Structure I
Amino acid sequence: MKPIDYVACLNEMYQSQGFPPYKWSEFESSPWCSFDKALGDTNLALVSSAGIFREDQEPFDPWAVNDLSFRQIPVDTDPARLKLHHNYFDHRDAQKDVNCVFPVQRLQELADAGHIGGVVPEAITLGMGRLYKRTALQKQTVPQIVEILRGHGTDAVLLVPS
């Protein structure tokens, strides 16, 4: 099977609708570091861009542009109380099982089985889409999320893009 050039396909689709070429972020270096902690001792956090929120929280606006907001969701929230507002993926599977885009129950099962040390008590979810303020995301939203996760003793983060 021939690889799909995702960036080229996306640019072509949006330019055919009259949008200018998107300016993709490119980084020459990365702050990655080695992770020496055993998974069985690791507190893992979940961050998803699926637009998940609890029924008592403000929903994400699926048509918003530059929505830098996020929601904190206790990991022990009953999945029946979770809702989804996002326009950029097919929701049918997520509506059957939210764990395909917000796998908090699967992570808890891994913790219960001893495969990971534990799940951080709050997951973070964003309603990504039409986010053109990369600098604001990097300098405002991400530091807020990092502060929350550090406050929970997070060792590693599972990022689930949607």
Structure II
Amino acid sequence: MFRIGHGFDVHAFEPGDYVTIGGVRIAHTQGVKAHSDGDVLLHALCDALLGAAALGDIGRHFPDTDPRYAGIDSRVLLQRVMELLQEHDYRVVNVDATVIAQAPRLAAYVPTMCVYIANDLGITLEQVNVKATTYERLGPVGRGEGLTAHAVVLIERGDT
């Protein structure tokens, strides 16, 4: 049985000197406002995986009101989500994700993001695709007020 999931996340910028996207720490003129490390890509991916398996969303499993998740590395959250999927006999077929940010420029970091995601999900690099684009200076993200990400996943149950 195949199932599709979609995830979305957005974070506003705040004072800081780096952002974490796809598990990669990237120097930047701002940081992100978040309870965890604010990794929009991995948060969108967690929601896509949980949604595909009908297991709710990231806020249900890792609420921002819980101090245990303050500042947590989102790769840890992604690994925990993968454990939940495995408990329900799901495996990931593929991941396709898009990060949207006017800045920082992300192309040089995308290959490492793909490696981290593949490793954390226990899949091959050929099963992971990450793209980066801008909002062409339109809207809040285009004005540099924050960044966002979308993720789509295909999962399947058992050995089908």
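Every number here is computed from the coordinates shown, using simple stated rules; none is lab data. In this text the structure is predicted, and so the values were computed from the model without any measurement. Cβ atoms are built from the backbone, for glycine too; each structure is taken alone.
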Original post:
If semi-axes √(5λ) of the Cα gyration tensor in Å, for residues 66-121 alone comes out at 23, 14, 10 when worked out from the coordinates, which of I, II was used?
Top reply: I
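When volume of the Cα convex hull per residue in Å³ is computed for each of I, II, which one produces 166?
On the way: I: 166; II: 100.
Source structure: I.
Out of I, II, which structure matches 0.30 when FRET efficiency 1/(1 + (r/R0)^6) of positions 10 and 114 (r between Cβ atoms, R0 = 35 Å, to 0.05) is calculated?
Details: I: 0.30; II: 0.95.
So the calculation was done on I.
A value of -6000 was computed for helix-only ellipticity at 222 nm (-39500 (n - 2.57) for each DSSP H run of 4 or more, over all residues; to 500); which of I, II is the source structure?
Numbers: I: -6000; II: -8500.
Going label by label, the one that fits is I.
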Original post:
When you work out relative contact order in percent (Cα under 8 Å, 6 or more apart) for each of the structures I, II, which one comes out largest?
Top reply: I
**OP:** Work out mean count of other Cβ atoms within 10 Å over residues 90-97 for each of structures I, II, then name the structure with the largest result.
**Re:** II
